[in-house]
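Quick heads-up: structures coming right below.
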Structure I
């Protein structure tokens, strides 16, 4: 998962730098590489150098994958260039692809940008279907990076299967069950049921707490399970006329009006404080969110969190590796990209970095099955997220998805928590989105 625009950017940037495992990276620390600087994982000396252009913390270096590949291929020297935020990385990538210069051998592409890359830049990128094994990947993930004429210009790294993280102690204090199976049954199959649980919570909520952290998180979760959201299969913008979008917006706005949701925008300092001070009981929770929770929580929160299946399966996050044709070492780069995203390596990334694999074969590995997090104790994270991943619908992604998502959250539903009506919030979101789409 990588950075988008506004709130969505912050979501993905922080997703990439979050981790799951005990003693592993957590929260919003970067990978120690200055923005735009080179981090060498090899020594050169006449070897073939393969460079990667990344944003956030992809985890390849942190998990030892570069060193492992170099050991398997002594003639290869791997180096990476890291830009902290995708809002800085992606415009530069587009410029480099357009001019055919300044490109790394491998370039990362965030899921929110993949549709635009496929639509406008495919001719500049190598067809990786000859290197990656399509059957290794989730079908919908592979298709996201595949053109209409069958060229696959990116191999998938992680995905973000949706779950719900919740505080066991706060649920118990409000008279709700706290065991994950029982909690999941409260809202199985319906986000309306989920909001109804919020009403039950709020009726007996510990003082100063809300059921959910933010309106943006709820709206993102609901929409993450829709086959069509902002674009239809023909590529037309439909967010204003799609009943699924308006329904999700209205449900979120109603929950906000009913006082079930905190009034913060996700991934802002004030929102971080609500995590540290235990101000909410539940939140939308793809795998990378656990690392963020860990990074922002106080030590006494360890073991107080639990995780349950979301009302409906959905996906929030994910990235791809692409190989520009203008690169210096396209053949070797394609081989490395395929190796880094193969099931065995994705399993290792999950264990170290919290990046959930887009390759189902990894789900049965010990690295995935045995993954734990300090916040959720003994919860079988790999099993929970694998089950969610298998049910994610194939979703239509448009070139400006991130602009629309940000408008609906940062310029829309959050306003309801600040006193605006649902209608006012919707109209403001539409105005902001349409203005940005016209630019």
Structure II
């Protein structure tokens, strides 16, 4: 990284840290007014933002990006309206900052409490989705945090337009616009530089693929929240309602296949495989889903004259982000759980069953951020969980796990109130 780039990041960090101080004193009502101003500005600038996104889409097509990736980049008027509507949800959420977590009076008369406070400055590195620019900025500001954003080069024009709108709304509220800053230079070396900006940045959230996650884990001198990679499973138990199971599987796979909580692998108990697969294959084919099959599943597909491809460890480790799925027949729930333990990213898994015993075993033995009984993996989402828009889905266990909403962007401080109390 050049000296000029170092200086650029240093300035961003200084500006973000200084701007964060102005947020620390905002009341809950003032934060609501700020977020409403951002929503109004984005609505006013819809045409500009959509036009900028069209530039990104056209460049993506010229560069030969896949249809799945282009869908992730797309921010048309309808999607932007939904993103703005999510701001209203965040506005209505309780502000965790200032909440007293616990309080006690010690024997010496000192009143000791823990109070939620903002983290300070959050750095977020993300790929593809321009809606993330809005989601993160809104959640950061709601919790009194400044934010430095680094989106992917594929959505640079979209992110620039969105960032300008947000900063304009912030300035109209009499606040420093540098509470939200976007790294506009697509040079990847700036990512490494941001990861070492520990003098100013308090937490890094990478939202992207395995390579980005590993880069951040290996190079950051700042605490990093890892996650966002979904290798998600549904296990169809021998006691499952098969018709209803197919509905859930299809929903989890095709409702929006390009997101991290979409289904990647179906595991089927051998006792129901022959009953389930004819209808399941038919529905998957109707939705143009490519099937990767284990040897047992291949035999069933051959009997039904269904074209499938061979599943392997490589496909089981794949986050498809598109219309592909693994189908594996397992001997029992223990083998299903073993498969999940080996190949899961720790994101979202589910069991489809009417057996209470199987449900309890699955919940107790599957160690992922979200575990479901008779429900789609698509529920792993900040909005669906009532958290408002999410910063990320954490698959680690410290600080935050699963969809990260407002509380995950706070820490706490100990407050001691005495009466000129000395320590004895």
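FYI, it's all coordinate maths here, none of it is from the lab. Just so it is clear, the model here is predicted, and its values are computed rather than measured. Cβ atoms are built from the backbone, for glycine too; each structure is taken alone.
helix-only ellipticity at 222 nm (-39500 (n - 2.57) for each DSSP H run of 4 or more, over all residues; to 500) was computed and gave -12000; which structure, I, II, did it come from?
Answer by label: I.
Please state which of the structures I, II yields 21.9 when mean count of other Cβ atoms within 10 Å over residues 303-310 is computed from it.
It traces back to I.
Given a computed value of 13 for percent of Cα pairs over 41 Å apart, which structure among I, II does it belong to?
It traces back to I.
Hey, another quick one. When relative contact order in percent (Cα under 8 Å, 6 or more apart) is computed for each of I, II, which one produces 19?
II
Taking distance in nm of label points 7 Å out along Cα→Cβ at positions 79 and 415 from the coordinates of each of I, II, which one would give 4.2?
Structure II accounts for this read-out.
Just checking, which of I, II has the largest value of FRET efficiency 1/(1 + (r/R0)^6) of positions 335 and 375 (r between Cβ atoms, R0 = 35 Å, to 0.05)?
Top value of FRET efficiency 1/(1 + (r/R0)^6) of positions 335 and 375 (r between Cβ atoms, R0 = 35 Å, to 0.05), among I, II, belongs to structure II.
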